[in-house]
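**Q** Some structures are shown below for you to check.
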Structure P
Amino acid sequence: MPKAIRIREVGGPEVLRLEDVAVGEPGEGEARVRHAAVGVNYVDTYHRTGFYKAPLPTGLGVEASGVVEAVGKGVSHVRPGDRVGYAGGPPGAYAEFRVVAADRLLKLPPEITDQAAAAGLLKGLTVWMLVRRVHRVEPGETVLFHAAAGGVGLLAMQWLRALGARVIATAGSDEKASLARAHGADEVIVYTREDFTRRARELTGGAGVPVVYDSVGRATFEGSLDSLRQGGLMVSYGNASGPVPPFDIAQLAAKGSLFLTRPTLFNYTAKRSDLEEGARELFRMMASGKVKVGAPRTWPLAHAAEAHRELEGRKTTGSLVLLP
């Protein structure tokens, strides 16, 4: 019987359980996919801990690659035998097989491997959303990007370099700082020993940056606002250090008529046309070599809890993948 990781209660990595699951035939507008690789992302920990609410019991994971085994009525853009990937939607990707909404499936080009798709599709589409849609970065523009050595960060460093941006990045150690530089960061601030707000101001002649991309959350939120120039944009897209507490919206005026947004990839790819546009741009960047996903760190599906411990312990760089 097919296996999948399920949770019956929220909590730490220990709540992840490998269970037998029934996988039926796809209904109208659906497809059944045999997974080859499954992406591990920080959003998975939000579902596991209950920060993002989901009815229990539930599966985990929102990203995978594999092969279409069967399609339901009305599905024509993919067929059995097609290599596909998907990112987003309801959790449940930590599984050997899965029935999914077919309109979320993207055909994979031959040059994109299964592991590269599972490691890079969600993160790569997130970078596309951040630098092409939420704030369209222009050549010569300066940006501040937190967690630059993480999975999203390393892809962002490369994409921003290809766009001709000047990137001020933050990282938690000298090793991670070197990795961020190697992937395209112009300046890297090791935030564990240096005030990133003060340094970002120094690097911009006191003016501040036009945009901050912040997936860290609680620990960096105030400093990120203080790093912005007048009228700058704070893009808060994650909570690795914990959720941002409630704050007085008048601070945005006091700190320079700032803008604040909390984007999600689901909203930016809700329309099939937007999903396809983002995927085309991502696959083009990957095929050109301008954005390289790199070999992900892998675990067997049954060891998903170990992958979560590594991810939450900030012991990882790059991408993590489970192999069914």
Structure Q
Amino acid sequence: MRILAGEMRSMVDHAGKLWLADTEFTGGSAVKIGAQHIGRTLDPAFYRTSRQGQFRYDIPLKPGIYELRLFFAETVYGPVMTGTGGEGSRIMTVKANGQVILTHFDVIGDAGASGVADVKVFTGISPAPDGMLHLEFAGQDGKEALLSAIEILPGLEGHIRPQRILARQSPYYSNDSRWWSPDDYFEGGQLASYALEVTGTDDPELYETERWGNFSYAIPVTPGRYAVVLHFAARHGNPGEMVADMAAHGAHIFNVFCNGQTLLLNFDLPREAAKKDVVIRRFAGLEPNAQGKLVLSFVPVSGYATLTGIEVLPEVR
């Protein structure tokens, strides 16, 4: 179940997923803004409509365990928005079947800025005895609540679903039958694609794109410990076979941090890829920050940072 709050028509995202026009709501008002940059998403149009005020959603669900994802972006308050103010301009509480799941929630404070997509993830969600999921959104201190979208997915017991993200604009099924979503949660950098096939993998198509530059990803998760797998590709062939801007090439020495913790220091991708083009690095025991995010920062030292894909895997005990 995917619902676009405040939207009057259904839409399909870059991953090919269908999002329904607003439905199953009571109260609040549909709000639509003009063209406005929304960070950390390939689908900014999803955040240019919202439901605001005091409202609720009563969504019919079959019995079971679900993963709930709520999507927000502050498009009214902020230094470049139509309203004034910033942090503290909109505070809200969210309940699921009468239980508080967000309290004193400030979208700008959580996302780090206005005009930035912000996703909150909740596990262990089940319908109430009446077969409905009751979601209540209430503003605090005289403010209006806000919501951009709702996504409800089949859940896993005790942890979130694995997340796999490729630096590309379309989804991909890898040779091991795993689904990779198109680029998401990013800020900064540029996408590039290449005609030159990489070596060192039985799935070269997986590595035909990258994000390069100085960039970060803020991946929403639930409390717990996670393994993060980073996929890189260096290209040693004839530059004439490449499609992308050659500014992406040359030195690739960079640092990688997760919530300020160093994962890779002075990582020299061409040197690490001397024997084969593909380089994979895995890191265990990573925990989200106070905003429920794994913030992965890719910071150039010489040339540019680069990345092909990210896997975020819950460590199940």
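Rule-based calculations on the coordinates, nothing more; no lab input. Computed from a predicted model, the values in this text were never measured in an experiment.
**Q** P, Q: which one has P(r) over Cα pairs in 5 Å bins from 0, in percent, for residues 186-233 alone, as calculated, at 5, 23, 33, 28, 10, 1? Walk me through the intermediate numbers first.
**A** Values: P: 5, 23, 33, 28, 10, 1; Q: 5, 16, 20, 21, 17, 14, 6, 1, 0.
Of the options listed, only P reproduces it.
**Q** To which of P, Q does the computed value -500 (helix-only ellipticity at 222 nm (-39500 (n - 2.57) for each DSSP H run of 4 or more, over all residues; to 500)) belong? All intermediate terms of the calculation are to be shown ahead of the outcome.
**A** Values: P: -8000; Q: -500.
That value comes from structure Q.
**Q** To test your reading of the models, identify which of P, Q gives 15.3 for Kirkwood radius over Cα pairs in Å, for residues 18-129 alone when calculated. Could you put the intermediate results ahead of the total?
**A** On the way: P: 14.2; Q: 15.3.
Value 15.3 for Kirkwood radius over Cα pairs in Å, for residues 18-129 alone corresponds to Q out of P, Q.
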